[in-house]
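Enquirer: Pasting the structures here.
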Structure I
Amino acid sequence: MLRLKLPTDPRWVNIAEKNITEILTDHAFCEQKAASAAISIIVQFPEYPDLVDAMTDLAREEMEHFQRVHDQLKKRGLQLGYERKDPYVGDLRTFFKDKSGGRKQYLINTLLLAAMIEARSCERFRVLSENIADEELSSFYAELMKSEAMHYTMFLAFARKFGADQIDVDALWDSFLEYEAEVMLKYGKTEQIHG
């Protein structure tokens with residue numbers, strides 16, 4: 001379903017498990033950034049009422065996920081660390097370096113970027129749920145994986161809808177999937193959701 005070209009090596013979970021504080025902190029801030037991105041889409045594209053409604057719901061849901069991750073930290077006697085940059089997302093953004101496509105292209109690019117981040121997060125949550133020794137976290141990530149899958153399909157559906165009249169969204173998505181696989185060659189070595 002996700003069509004990602006380079007799967008995560010399950011041994012990445014061994015890295016994540018060695019520092020649960022780091023993986024949960026990174027995850028918490030991924031959820032916060034997803035909420036912020038949804039709000040940014042509302043601010044930038046208020047002329048699409050269905051998109052605004054969906055992003056309003058998404059921002060709320062992502063902050064609920066943030067709270068749930070924070071609760072997992074507190075339950076373990078751990079403390080939320082500081083926010084850190086996500087180099088993976090920065091690398092993905094370079095795929096859309098050509099800004100000449102106008103407002104509609106910018107919207108499609110924004111939606112496809114969000115879809116890719118959600119797809120990779122979904123895949124990482126699946127790997128965590130299937131391989132982490134902590135049974136509670138295994139169930140937690142299995143549940144969140146389903147949400148990420150729904151977010152991924154929502155963003156992709158909006159990109160196809162808004163781009164249908166002038167952009168070959170599926171061709172762009174296929175190219176982006178290839179690009180993401182190249183980007184992922186340098187990740188999978190840190191206790192970060194996309195690291």
Structure II
Amino acid sequence: MTASSAPDADPVVPGRGYDGCTLCCKLLGIAELGKPKGVWCGHCDIGVGCRIYAMRPPSCGEFHCGFLTLGTLKEAWRPSKCKIVVAAEAGGRRLAAYVDPGRPDAWKAEPYYSQLKEWARLAARKRNQVVVCIGPQTIVILPDKDVDLGVVGDDEMIVMQEIPSPAGPKLEAHKVKHSDPRAAKLINPT
């Protein structure tokens with residue numbers, strides 16, 4: 001999801017900045033701090049920035065949201081405005097749109113929904129995933145429908161499966177336990 005693949009290159013699109021946006025500090029989990037998704041980080045000065053910026057965990061220092069790294073996204077995608085944080089996951093095979101639970105329908109508005117659908121069409125070609133996460137709820141966006149998987153537990157994973165149809169193969173999304181033997185047969189970005 002970064003603009004450059006060079007290890008030391010700044011992935012942020014020139015002219016873009018955080019500008020007081022701290023929504024990732026609420027919506028994303030921070031394993032090093034034991035901070036779950038959906039709650040404000042105790043080190044966040046909301047709308048200003050991180051109070052421990054110089055000592056922030058590596059996952060925070062390495063994270064850049066899609067608005068900062070994707071030059072094609074317009075100002076409407078700034079997380080502090082749209083209430084959505086776009087992030088690459090699973091080695092770039094999953095695009096997640098984390099939605100502020102205070103605005104749970106934000107992803108359904110335009111231009112967001114049509115862009116999520118376009119990403120889903122592109123992802124389907126490689127059996128990658130586009131998901132919307134609203135608190136603990138996960139919705140998989142497919143080219144032809146949206147699949148609400150509910151809560152995907154830590155012991156579960158999202159998998160894609162091709163189902164034959166008269167119009168050609170269709171993708172289906174499921175959640176399965178990591179230990180489920182069927183998981184190895186299903187398409188899974190990890």
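Enquirer: So log10 I(q)/I(0) by the Debye sum over Cα atoms at q = 0.27, 0.30 Å⁻¹, for residues 72-127 alone, computed for just one structure, reads -1.20, -1.32; which one of I, II is that?
Expert: Values: I: -1.09, -1.14; II: -1.20, -1.32.
Only one of I, II returns -1.20, -1.32 for log10 I(q)/I(0) by the Debye sum over Cα atoms at q = 0.27, 0.30 Å⁻¹, for residues 72-127 alone, namely II.
Enquirer: Oh, and also: Can you spot which of I, II the value -24500 was calculated from, given it is helix-only ellipticity at 222 nm (-39500 (n - 2.57) for each DSSP H run of 4 or more, over all residues; to 500)?
Expert: Going through each structure in turn, the value belongs to I.
Enquirer: Ok, one more. If mean count of other Cβ atoms within 10 Å over residues 104-111 is calculated from each of I, II, which structure is the one that comes out at 13.9?
Expert: Going label by label, the one that fits is II.
Enquirer: State the single structure among I, II that was used to calculate relative contact order in percent (Cα under 8 Å, 6 or more apart), giving 34.
Expert: The read-out comes from structure I.
Enquirer: For the read-out distance in nm of label points 7 Å out along Cα→Cβ at positions 40 and 136, a value of 2.3 was computed from one structure; give its label from I, II.
Expert: II
Enquirer: From I, II, which structure was distance in nm of label points 7 Å out along Cα→Cβ at positions 32 and 56 = 1.0 calculated on? Please report the intermediate quantities before stating the final value.
Expert: Numbers: I: 2.5; II: 1.0.
This figure was derived from II.
Enquirer: Which of the displayed structures (I, II) returns the greatest value of mean count of other Cβ atoms within 10 Å over residues 48-55 on calculation?
Expert: Going through I, II one by one, mean count of other Cβ atoms within 10 Å over residues 48-55 peaks for structure I.
FYI, it's all coordinate maths here, none of it is from the lab. Given the structure is predicted, the values throughout are model-derived calculations rather than measurements. Cβ atoms are built from the backbone, for glycine too; each structure is taken alone.
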